[in-house]
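Undergrad: Below are structures written as structure tokens.
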Structure 1
Amino acid sequence: MEDAERRRALDEEFQRLEESAMYSAQNQFEVAKQWRGVNLMLGLPASVLAAVSGATALASTTGRLWAGLLALAAAAFGAILTTINASHRTNQAAAAANAYLAIQTAARQARLLDLHSSDLDDARNTLAEITARRDEQNKTAEPPNKWARRRAQKSIGSGGQTYGIDSPEVGA
């Protein structure tokens, strides 16, 4: 394979890696948004029900039944929240998304800034290192669900991962 042909193949592979990381990052951001919403949907009612049940119990002895029921409902919301661990999952997905963004940036910079002036073997080693980072991240990231994938595709399609410098109007 000629050097120009090999350089073009490396460029294409860097682009694939960059695109893969872009979609993975956006998928993880969408998953983080979902878990943040679940955390709020369960945590807020649990807090409100606990407060209302406490106030009801203190207000009168006739409201004991309602206070008990509200306390049980608050405990149920709290138990579900603890079991699914939404806040941890939010943080985990956000960390994975940021790791994918770092991989995306490394691939883009290697392709645009280094590939055309670097030794081909060095470029191939850089590609292998970034690919290994991506593969390692794939092992630990939670797979996104269909809703998150659809939202990620929509976000990317509407320019959600585009820098202003990359738009045609900036260069004009």
Structure 2
Amino acid sequence: MRTAVISYSYTGNNKALACSVAKELSADHIEISVSKARTMQSIIWDMIFGRMPKVEPSPDIITTYDRVLFFAPVWMGHIASPLRPYLHYLKKHPNRYGFISISGGADGTNPKLKDDLKKRTGAEPIALLDLHIADLLSSSQKPARKDTSSYQLKEKDLKQLTDLAVGVIKN
């Protein structure tokens, strides 16, 4: 089975996790790039207005794979906008897909994530994992957004999260 691991990462954490999982699964890793870099302001506008930025490579790249695993952050409870063109493409060209995210989590879980994916693709994911940096931080207090947004995954985090992700994907 040919598997593509497709990632978009704002902070580098989703890219690091995607690379690690791709290596573990012997899958191709494809990194999404956007024509204009995302800023906090553009992220907010993307989420409010449902914008889809121009991305490379073209979403039709997924047709050559039997399974596609997407890695991207969740912004304001929704999938990061650079992933939207790929999800839109999936709606017209169905394929088995999974979604894995490592995001801040300072504001809590993303209970509507599965419904958002289904609405955008027309199908439920074969694997879904919504991971939070807040869960990796050892603190007696709930971490603030500034703590989670500046955190970079450490080697031990990557190992733990990769094992978790691969387990979910294989089941």
Structure 3
Amino acid sequence: MKPKTKENVHKAFIGEAKAYFRLLAYAERANEEEVPQIALLFKAIAEAERVHATRHLNLVKDLVVKDTDTNLEKSFQREKSISENEYPDFLKDAEEEGETAAATVFSHARDAEGYHAKLYERAIMNVIKDEVKEYYVCQVCGYVTDKRIPKKCPVCGAPPEKFKTIDG
């Protein structure tokens, strides 16, 4: 794919992916405001945006999605970089500006990303490669574990009922 088109496909993918999540948030708000038909409209358009994002990604999939070992290594490096570099900067800025809610979210994300990196690292070292098991994701902060649902999330303190099971 030629450079300008590749760049545009990437921008389109990002825009559609963002629209998907934004529209789901709009649907949630419409439900809270007891406007179910509008919530349904937002959900329908969100699904369409997901289709668009998937189609855009498929255009460049061979360029960005490699073999599993490479994908694991790239994912590990990204999580490590985000948790060690980006989120600490975001957190510092939020604290300096007195934005406590954002600081809490950034702090939780930073810590959860660190756990993600450890899971990727274990996969790279073939510790979990051939084990198919469940993962548990805290729906408050994004912490992931493959052990068991903890009595409380080690990142945000959420109770067990806030965990979602992800299985094959």
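Undergrad: Can you spot which of 1, 2, 3 the value -22500 was calculated from, given it is helix-only ellipticity at 222 nm (-39500 (n - 2.57) for each DSSP H run of 4 or more, over all residues; to 500)? Walk me through the intermediate numbers first.
TA: Working: 1: -28500; 2: -11000; 3: -22500.
The structure behind it is 3.
Undergrad: For percent of Cα pairs over 21 Å apart, for residues 65-144 alone, find whichever of 1, 2, 3 sits highest and give me its label.
TA: 1
Undergrad: Computing relative contact order in percent (Cα under 8 Å, 6 or more apart) gives 15 for which of 1, 2, 3?
TA: Values: 1: 36; 2: 23; 3: 15.
This value belongs to structure 3.
Undergrad: Hey, mean count of other Cβ atoms within 10 Å over residues 97-104 derived from one of 1, 2, 3 reads 12.1; which structure? Write out the running numbers ahead of the final one.
TA: On the way: 1: 20.0; 2: 24.1; 3: 12.1.
Derived from 3, not from the others.
Undergrad: Next question, about the same structure. Given a value of 51, 16, 10 for semi-axes √(5λ) of the Cα gyration tensor in Å, point me to the structure among 1, 2, 3 it was derived from.
TA: 1
Every number in this text was worked out from the coordinates using simple rules, so none of it is lab data. Note that the structure is a prediction, hence the values are computed from the model and not measured. Cβ atoms are built from the backbone, for glycine too; each structure is taken alone.
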